[in-house]
Structure formats: structure tokens, C-alpha cells
Structure P
Amino acid sequence: MVPNPLDFSGKTVLVVGGSSGIGNGIAQTFRKHGAQVQVWGTRASAADYQGQEGSDLNGLTYTQVDVSDFAAVRDAAQPEALDVLVLCQGTVAYGREEFRIDTFRRIIDVNLNSLMACAEKFRDALAARQGSLITISSVGGLRATRGNPAYAASKAGAIHLTHTLAQAWAHKGIRVNGVAPGLVDTKLTKVTIDDAARLRERLEGIPAGRLGTPEDMAGACLYLASSLASYVIGQTIVVDGGRML
């Protein structure tokens, strides 16, 4: 029988930012496909996410790490082995707060600088297993994002960081790729989703006619981490229901 390329039994996956939203959907999807899945989040314990919409930590191993604290990233425990690293950390600020330099810097630290901190920390572990690194950016990194200069700049940076790390680390056996979500129903997008007029306008621009889900993003991650994508290097797949068209 031909092995199922989407069976991750015996594999270890770490999803940074996997405590809720897109990251949590990715983490649970890898778990359902057989992987042992660890997640990093910002709260003290898994119990602190109990009952939160978009958060299901059942079956996952949780660790608190503030990725904007690069010393904390450096000192965090290493898994015994690591086959897939998904970097899904991210934040945004509304009300034109991102035009303030302190807010701008904070968002760049979380959305971009921490990607490099995590990637470098786990580089050798991924090389040892010929593993896969997947960054989660955004279509906001491919076009202007009104009112959110830090978010847009950080996501554009994440896409180009993906290109560069892929080129630098392919010879080590690490495949680096990314996923750029469109409009997904998570706590970060509530400012749009909870505004009926704004949501209607956005949906009119999505050929698929619906919002994305964390599971939509997870499907692309499964593919990129699998042997089906063994010759895919340095690509960011746009998963947006056709919005960018």
C-alpha cells in the first residue's frame, strides 16, 4: 500500500501562536492527521484559554512563550525532535494606533522579528529531521492595508523573509514556505466581521462568497509540510477565496 503523504504519525509539530485562531486550527488539524503537536501562546497556562472562542487545546502540549521577548524565545525548551515548525504569531492595532512609533515597533517585533528569532532557534532541529518551516503571513503583505502600516509592513517582510530563508537553508534539507490568508473569522478580524456593512462590502470582493476558516489555512499547511510539496521551496500560497483577483 502506498503511504498516505498526509499522515503525520510519528512526526512532531510546533505551532507558534497555536493557542487560538488560525494557529489553533492548524495545530488541531495536524493533530487529527496523527502528529504530536506542541503550541506556544502568551497566557500562563492552557486553562487560561478555556471557553475562549477559537481556542481548543485538547490533545495539544502548551507552553507559554512571549515571542516578542527574544531572550524568552532563546531560552524556551527544545522539543526532542521537530519535523514541522509553523510560525503563526501575529497581532494588529486599530484606530490608527499603528501610526504611533511605539505601537509600530511592537507589532513589527511580534509579526516579523519574532519569526526570525524562532526560525534561528529551531534551524538545527529542523535540519536534523529534514523538516519544514511554514510562515503565516497575510494578503495584507501584498497590498496596502488601510490604517495598518505596521501590520502590512510586517506581513510583507514575512513573505520576503520566507524567500530568503528558503534560499539560505534549502541545502540543509529545510523547506521554507508560507501561507498568506485572506479574511478569516478570528478575534483579530472582529472589527470587520462585527460590522455588518463592512463585512458585506468585503464579502462582495471574495469570489468564493464566504470568509475563510482556520481549517482552510490548515489544509495548505498540511500540503506544504508533506512529501507532496517536496520540490516546493520559498513559495507563499495565497489562501483567500479569490479575494486578490
Structure Q
Amino acid sequence: MECTDRTAVATFFAAEPLVVGGTVTLSDEAAHHIRVARVAVGECVALRDGAGRAAVGTLVKVSRNSALVDVSETSEIPRPAPIHLLAPVADRERMLWLAEKVMELGVTSWRPVIWRRSKSVSPRGEGPTFQAKVRARMTSALIQSGSGWLPDMFPEATVERAVAAAPLGTRILLTKDGEPIAGIPMHTPITIALGPEGGMEPAERDLFIGAAFLPVKLGSSTLRFETAGVAAVAIAAALQATSRQSNV
């Protein structure tokens, strides 16, 4: 029986090109999951490459360190409207939680920002090893959510560098004294900047405001940065979806 999305028993990440008729080698982590979940050779599995391509295929071999899947069908998953996140370098576990949730919501890029107060946090999430952990957490969220796209990931940036790298479009700086986010017109692409634990310095705020970032608030209470990030991305995504529907 030919595999389809309806008959796939599990979904896995594939780092190799997904081509009909080709064979994909999955990672040792995927192979471990296959053994634990008792996915049998001959069963249908779904694949995602994180770059908008999905596939289904037949599991043909499982070993201790890898698994082979023969690809029988591929499809394209449209990329969500662009939302770029400037996340603060902060507590490691809270950054990982934020990365997981915004990936599920379809964020387009992830750029950690080194604010002045980031340097007082310990243990904080920074460096290549931590970036690999963020990537792994996002990949896991990609598989769990059935999404098609992994965010573009960038290394840590200074405030000045982050401002300079922000694309033109709607630029938002989350603050306690800004305008309510629901009243802000959203034009793609959207860039959302989150301040650090303890708040941003006036000079840092001025840099963003001088670069046409709009000060915006989510409500009357002070939110943790990870809560604010998830809420802002979710609102931005919903507003963009509503805008697209009204223009159809």
C-alpha cells in the first residue's frame, strides 16, 4: 500500500533532500525514537525538512545509529507571513521555552540580543553550544506541531547590530508604556524586539525608537520576557492572518 499523510504513524526530521523515489537516512536520535515507539519496517512515516518540504515514505531499515526511509510522495508547505523575533540573551531554560513556542507559532527568524542587563544573568543562553540546543528544541517543536519551516537562526548580536539587521516593515518594541498592540497596523514583515530581564536602559530604548520601532504594550501587567514574546508573536500572526483573509 502506498503511503499517504493519513497512514503515516509518526513524523521525523530529515536533513537530506526529500525527493520522490529517493532514500533518506534519518539521524541516530530518530532511529532511537523509532525503536522506542516500535515503528516497524514497512510502516509509513512522515518527514519534514524544515525548509517547507514535506514527504511520506516507507521505513525500510532501522539500525542502532540510523534509519532509512524510501520517499514515495512530497509536497510543499507555504511559509507563514514573516515575523522576526529579537529575543534577549537571558536565562537558558526560559530562552529554550520561548524558542519552542514561537517556532510552533511560525516565527521566521530568531536573533538573540545582548542587552546591557543580559550580562548579569547566570546561567544565560549564549554561544554555539546553546545555539545548537535552541535548534534542537525548535526541530522537536517542528515535528510535534507538523509545521513546515524552521526559523532562520542568527548568532548573538549587540543592540546596535540587531537594530541595523531589522528588515523594513512594522517594527515593534515591547514596553510597559507603549500603545496597545491591538491598535497597531501590521504590515509585513513584522519585527518584534523583547527587552531583557530587569528592563532596558534608556539609551538602548532610544536606539530602537530612533530606528522607527514602535513602543507597544501587551497589557497593564509586567510580563516575563518569554510570556511577552509568545503573546506578541501570536497576536501578530493572528492579525496578519485576519488581514490576508480580508484582502481575499
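Derivation of every value follows stated rules applied to the coordinates shown; laboratory data play no part. Remember, predicted model here, so these are calculated numbers, not experimental data. Cβ atoms are built from the backbone, for glycine too; each structure is taken alone.
Could you figure out which one of P, Q the value 20.2, 64 for Rg and Dmax of the Cα atoms in Å was computed from?
Numbers: P: 17.1, 58; Q: 20.2, 64.
Comparing all candidates, it corresponds to Q.
Comparing distance in nm of label points 7 Å out along Cα→Cβ at positions 169 and 217 across structures P, Q, which is largest?
Greatest value across P, Q: structure Q.
For distance in nm of label points 7 Å out along Cα→Cβ at positions 41 and 177, which structure out of P, Q has the highest calculated value? List each step's numbers first, then the result.
Details: P: 2.8; Q: 6.8.
Sorting by distance in nm of label points 7 Å out along Cα→Cβ at positions 41 and 177 in descending order puts Q first.
When Rg and Dmax of the Cα atoms in Å, for residues 33-160 alone is computed for each of P, Q, which one produces 15.6, 45?
Working: P: 15.6, 45; Q: 17.4, 55.
Computed on structure P.
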